[in-house]
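In the part that follows, the structures are each spelled out as structure tokens.
FYI, it's all coordinate maths here, none of it is from the lab. Quick caveat, the model's predicted, so the values are computed rather than measured. Cβ atoms are built from the backbone, for glycine too; each structure is taken alone.
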Structure 1
């Protein structure tokens, strides 16, 4: 019975894992295998760089999916704040992998600049593989953009509007979704660069473009590593919630007519979820038992938000001094 419960819990956690990273890991594994075969046949440097990128993406996104599953574990007595930041640790591991792959890619590109070899064959195979790459990574990118809008709770955006919507709200998405988004932008650009390099080196004598494209792909990978690394470093340190979350908490608190003011409020992001700590002022003349009931009522109201996993509130009597302004949305007082 105990084993069945553990299995059920594991299945529940897996279902809660980040779907974008799971799909991306599977897709990039297929792409990396196809590109590896095309590289062995063609010997093209840009294809090598693109293979390395897809391999790095597959490993990273597999890591990130495991991290997203573990981060969904409920708080325990030993870890009362939960496991939200586990995903940041796994994303940092992914950054290390991308950085190593980027170094190898740039090194290969530099070697090809010094000793250009051109395309040695397998032109159509390489072209077909890269077109398939663009289609698969493009589909993964679209899914990641939709996931960003879903996690940011942005509705009524369709068509090309999801592109601008995703770019605008990517900072509010879960760390693994951001990783997939950034990596697949680079994956699509890298495949396009590799395709251009293969076509040009096959039909012209400009063989140096092979090395140039390889180096550019490596630089793009460094850019992804830096961006994702910075985001997750901030997440590991602990970062204040975005303004929209603060506004939602503020509105939930003031929706209770017995609340007179907010003395202090701190909302900390843990992975994709938020912890709320605050001190609220209640109107004068309330008994302790009634004040406690109001506190629990406000806590329950805040906890009804699916993005918030923990609320700790203190209560004091109104001091007739306005401490909180409704346009103060910094999330930290």
Structure 2
């Protein structure tokens, strides 16, 4: 039986992380607690500080203030131990276009100190796992965007990282390639890897993340599961459609709230979409002889959350 995420040890913690460039504050004291074996997604408009957060937590740059631990190691005191435990796939591919896919992987194995035979075996395993067998002997310059991204993540896995930072990994990919990347991410987490994902595709965060945080103006303005964030935004409702006008009239009087459409015989009742909220409405209806023909639940999506929390429309 899987351990609930909230009871697992933390893979990443941060307290009061700050970073400024001149008089521009990019991160203004962010706090994080990301359990092992989960997917954490950081959302925010362009320039919000998402990449800066990744760069700090992956030891590429230092914070001006605050503390953090990654994979059990103090970021400031043990940077080498942090680097040994993590993998980073940035916005721009680290693939060498002049080398074949296999050569890129064996080069990474050499850099990690694997012997020649062990490195080739590891490369072959990753080539097979990431469905690159047919392309393995071809220059990476001939790869599609999706193939390059798969190779990029395969190269990240050479070091067997326990935490992987994916900074907008599917930007520019077609929908089929994006969905393929989602499956790879899910498989990694199933193996116990922790994923720190930044993305501007809100559907991606909704599909993948156990926890989402919204970054705006250098601060985390909201944090929770996708369902919890959606409940922060008003506007959700349960729509009931009735068999006749009498049913609509009776339900409107019974519930005493909502927006009715006499032509469509529907009543929209405010609801946050939670089971408890919907059940409360249905229990009241069920206690009468009012006949409901159909029910639909409409709740805010992450686009609504993004706009409400950042004041910016969500754009890819």
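Comparing 1, 2, where is distance in nm of label points 7 Å out along Cα→Cβ at positions 29 and 277 highest? Walk me through the numbers on the way to the answer.
Details: 1: 4.2; 2: 3.1.
Structure 1 gives the largest value of distance in nm of label points 7 Å out along Cα→Cβ at positions 29 and 277 among 1, 2.
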helix-only ellipticity at 222 nm (-39500 (n - 2.57) for each DSSP H run of 4 or more, over all residues; to 500) from the coordinates reads -10500; which among 1, 2: 2
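Identify which of structures 1, 2 gives the largest calculated value of distance in nm of label points 7 Å out along Cα→Cβ at positions 13 and 205.
1
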Origin of the derived value 87, 52, 34 (Cα extents along the principal axes in Å; candidates 1, 2): 1
With distance in nm of label points 7 Å out along Cα→Cβ at positions 45 and 253 derived as 5.9, matching label from 1, 2: 1
